[in-house]
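Just so it is clear, none of the values below were taken in a lab; they were calculated from the coordinates. Quick caveat: nothing in here was measured; it's all calculated off a predicted structure. Cβ atoms are built from the backbone, for glycine too; each structure is taken alone.
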Structure P
Amino acid sequence: MGDLTVTDVRTWVPAKDWAVSRAFYAALGWTEVWSDDGGLAVLELGDRRFMLQDFYVRDWADNFMITVEVTDAGAWYAHVSAVLAEGSFGDARVTEPKDEDFGARVTYVWDPSGVLLHFTQWLG
């Protein structure tokens, strides 16, 4: 059998307005490590990557979620709140951190396309 080593797994994230989504993720701290400027970009945060694509289906975007494990959900709430106050990112929004029954404090962030980001701080 050949080498079955996995070197990466990336999800493809929808963007209703690709330019606004790119600007939103950049403002949050993601780095664009590659783009074809035709509707596809690789974004990286903390050595983790996803593909942002210029493709949108509302039902898909409204049910798409990404967990970003962090050490301080409160700090992410403050950071995202500041980003949203300084920029124009459509329907993007953030909620205050919430302690969930599954043992995590989570700051929920909706990107401009409706994608839900869970900035998750594990407790205990």
Structure Q
Amino acid sequence: MKKEIRTQNAPQPIGPYSQAISTNGGFYFLSGQIPLNAEGKIVDGGIEEQAHQVMNNIKAILTEAGLSFDNIVKTTIFLSDMGNFAVVNSIYGEYFKGMVPPARSAFQVARLPLDVMVEIESIAVAG
């Protein structure tokens, strides 16, 4: 059985998908988050601001589910330019300080929704 996780503190889906889905097995699958604020607007600034907004969106969804970054077991980072990897990696690391970081993949892709610079999807587990 699956259950939708939804919060007003992160951008609402812009298509036929959920912010996150939980399963009876305690797994949480978070849709890829892009740097939209809760009002659905792309944040001003460059890659730093975009990376922080993505991580804050993930945090809002995790909080709604009663979880934290410590519950994340896998992430995938999509970048419009691998030249931004070091900056995103540094910001990403700030959110996992003091805990075992999740497994991760990172890719440069041809294009991201709304031409943003970064998108991150996550898998978390309760407990």
If you rank structures P, Q by distance in nm of label points 7 Å out along Cα→Cβ at positions 44 and 100, the highest one is Q
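Matching task: 13, 48, 34, 5, 0 is the computed value of P(r) over Cα pairs in 10 Å bins from 0, in percent. Pick the structure from P, Q. Can you show the working numbers first?
Numbers: P: 13, 42, 33, 10, 2, 0; Q: 13, 48, 34, 5, 0.
Source structure: Q.
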Computing FRET efficiency 1/(1 + (r/R0)^6) of positions 4 and 36 (r between Cβ atoms, R0 = 30 Å, to 0.05) for each of P, Q, the value 0.95 comes from structure Q
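Comparing P, Q, where is relative contact order in percent (Cα under 8 Å, 6 or more apart) highest? All intermediate terms of the calculation are to be shown ahead of the outcome.
On the way: P: 26; Q: 31.
That would be structure Q.
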